[in-house]
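*Asks:* Following are the structures in question.
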Structure 1
Amino acid sequence: MEWPKRARTADWGNGVLTLDGDKQFDIPELTIEIMERLAGYTLVGFHVKDYPVTDEMLIPFTAHKNMVNFGVEDGALTDTCFPVFSAMPKLRYLLLDGNAGINGNGLSTLQECKIDLLTLNRTGLNDAGLMQAASIPKLSHIQIDHTAVTYEGLLAIAGNNRIEPVTHVQFTKEQMENFSQLQREKAKKPTPLDEQAAEDCRKVLSAFFEEMTEWEQYMEQAGFEDTEAVPRLLAIWEKYVSEKPRAGYRPLGLSYSAQGTYKGEQFLDAEQITKNKLYIYTREKNTGFDRRFLMKRVNESWMIDAVQERLDGWQRTGL
């Protein structure tokens, strides 16, 4: 075969190597020579599925400078593979599902990495390995279904409020909600919660959610050109929001969700920040999407001063 001079992505599956999504080559087996050739490209993405890739076969990729997304699924990797990834400066997504030889004891080598997502479903990951994963500073999501991780091992990493373990069958929904609650408890500052203030804030948010849902339903029928669109929204803001309007977000930038931005919001928890500020935590019941609203006492009333969404940690967004 004639190798192309350049390639940015490489995917191998079922005996076919695909470069850049459209250049396909019949390669029944992956050899060290082929891996060396691929490692010579300025790849940003590499993925192999259902092939017994070994730790030794990955050595040519050590300290690859451009790699962002790397995956070997259902291979023959062990924890010896992790030093290969430790010096990849741009690596963000590491997909290692189905490598039964990985138990996590080598994850400590990734301490300096900037990995956001690590998938270890169907591996031998155990409690000690999960603890090592939780110490990777930038890691925000780790998938751990069909592993040896116990619920006690999961609870042991609750002190890391940045990480979000993703599991659909390993633990029950109730267990995961309890874990999230424990994370929030451990992250709280030791300021006693004013229960009456929290209840007042929930009432304000409930009213805001209801009026925003009504406004979005109105917008679905009337459209952006309707002369009442902006006045109706500004009236809601004046009643409930103390946050200074920001460019690109409501009410300066008009947008709406046909499903209702806050239609399925459920209250989870409250956290006192100061006497006049607290967080109210919510979760969207259908998607599991987490938000927290910063509530501020203005004169004698509580108003919404900011909202954050849990993506890569808590990040400020718009109402």
Structure 2
Amino acid sequence: MGNSESASGLCALTKVCLAYRNGELSGNLHYENPHDDVDAVRDGRIEVVHENTPFKRRFAAVNSFSYTGPMAHVLLKGHYKEKIYKKYTANIPYLVNVSSRNETGVHRMFEIVAAMPIDAEYIGLLHNIHKIETPGHTARGFIILGSKLEGKNEKTCVLSKSIQHYKGIKPPVCFMYSGMGSQWCKMGADLMNAPIFSAAIEKCHKVLEPKGVNIVDILTSDDQTIFEDIINCFVGITAVQIGLTDILRALEIVPDCIIGHSTGELGCAYADGGLTLEETILSAYCRGLASKKTEVIRGAMAAVGMGYNDV
């Protein structure tokens, strides 16, 4: 493998792990004849693996000797399990974050994960590696993977990807919670495939059900008129914000600031711990009920998408 100095032991360990997975040892490149002074090789007591050789996945010893100092020895016992790509199934896209010393390295990782079937274990391994801050990795990016049917087979497809140069300054994380008008038909249908999100919606449903409100139906129904009832707007927007906040918490993403507008202020209150889930969704319901039941002079409001200079 060449002299990789302090990393030589890790290289050898990786080679053995690949042999356990593939069932064969990789041959050493450019090996032809042993040195004359290596009697054990010349008389056959030790054999150099010069071509890919079947490996029984039993015990393997890895020795690392280095002129620069690091020395190690490890005895490995093989463990093999068949890769079952469909063991972890999800109907949602997969986000993969990677970093490297340059953009070429990030692009290469993108090519690898996009060319193989979606492997939740492999993606989890990448997450564990790249969640650790690596100062020399100034190229950082993400890729979002999905799957589509081609005939009878599923093929990995790239939904989005981006690479940026990291300047060493951590940008602030801000949670923004939208107000009235951000609702749309079936806005929670795909999100219900995420277990954390669906669990939050189920909790909201138990709170609202005695009020005669079916939040699951509000978020997943294809009824184009469902948001003509203002109560559905308030509870629908707030429930989605609760579910997304729970996902962000599970990912241990902590905001530096939280901003909310109109009913989005309820999402803020939930995000910063000012209100519980039950209090948040009930507040949304009561606000919608008050807007619906209060006898007021009916008016109108227009939202115009114009910038300051245009106005």
Structure 3
Amino acid sequence: MDFDDIEDHSAKLFRAQTHIFNQTFVFINSMSLKCAIDLCIPDAIHKYGQPMSLSQLIASLSIHPSKTCFISRLMQILTHSGFFSQHNATENEQEVSYVLTDESKVLLKDHPFSMISLPQVILDPILTLPTLFHTQNGVTFWDCASREPKLNHLFNDAMTNDSRLISSVVIEKCKGVFNGLESLVDVGGGTGTIAKAIAKSFPHLKCIVFDLPRVVDGLQGTEDIEYVQGDMFEAIPSFDSIMLKTIMHNWNDEECLKILKICKEAIASKDKENVIIIDVVIGNEKGDSELDHTKLFYDMEMMVLAIGKERNEKDKAKLFFSAGFN
């Protein structure tokens, strides 16, 4: 198998994974639509009579102040789904504005062909019971996983499946990242899927899989892999390099900053601050690709399930600089 065949195989696997994720999270489209209807967003923009800025929209909605920070992300996915159109800011306008599309016009209460009743009945809580995880269960997702072995197993198994594809792509496309490294801590490394793949491809590299006791308890290490129990919010083993695979999107900025500062303290060589981040990078996607939509699904999922979010390059850079990285 030549290089072109390998690259084509990886691309097909990645597209397959993206499609599965997209279909898994497709319900977020429905829930976002329900939010728009419940908050009367189409009517608010229609009543305004011209492109409506985000701040003006927020001010017009009947929503608790603690929830206003989520409206921009809701509008992001609704715009990507075609329910609103984004009116780009000019030099004199500091924020984007929104206008109705044909799809959102038929969600107006007084539209002669209003379709507002259909999603309202289909998405009624009596049928779907969609709630924020913490509101529904009284504890965070992570606390619940620590108490419920079945949920803990399902989550770890899901992360293992995800890591299989990610590891193949990372090793194939990012070999240079690991050249010259002698040791690596995979923080929140789960059952060690990625660490095992890296250790196999780079025999000189000593790897530690660092995770909570409920995740790594009972797992057997090898000559190149060691499992270490601990809490990344307290301390991380000191090694040459640290890897965070889909960790930061689980947490808000404050928690991410804390994690990064602990990472900086843990790096053995202060001359080379090697922190490897494998995570979603979100931006102002305007295309119609399934990958872009999946990223937005993930962002909404992090908002509902945990306290995290997906970030763009600027957001990530700000966190790194704030943590003291150059």
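Read the figures in this text as sums done on the coordinates, not as results from a lab. A quick note: this is a predicted structure, and the numbers were derived from the prediction, not measured. Cβ atoms are built from the backbone, for glycine too; each structure is taken alone.
*Asks:* Of the structures labelled 1, 2, 3, which one yields -15000 when helix-only ellipticity at 222 nm (-39500 (n - 2.57) for each DSSP H run of 4 or more, over all residues; to 500) is computed from its coordinates?
*Replies:* 3
*Asks:* Also, I was wondering about something else. Mean count of other Cβ atoms within 10 Å over residues 31-38 computed as 14.6: which structure among 1, 2, 3?
*Replies:* Working through the options, I get structure 1.
*Asks:* Could you figure out which one of 1, 2, 3 the value 45, 25, 16 for semi-axes √(5λ) of the Cα gyration tensor in Å was computed from?
*Replies:* 1
*Asks:* For percent of Cα pairs over 22 Å apart, for residues 159-238 alone, which of the structures 1, 2, 3 scores highest?
*Replies:* Going through 1, 2, 3 one by one, percent of Cα pairs over 22 Å apart, for residues 159-238 alone peaks for structure 1.
*Asks:* Where is relative contact order in percent (Cα under 8 Å, 6 or more apart) largest, in which of 1, 2, 3?
*Replies:* 3
*Asks:* Ranked on distance in nm of label points 7 Å out along Cα→Cβ at positions 71 and 119, which label among 1, 2, 3 comes first with the largest value?
*Replies:* 2
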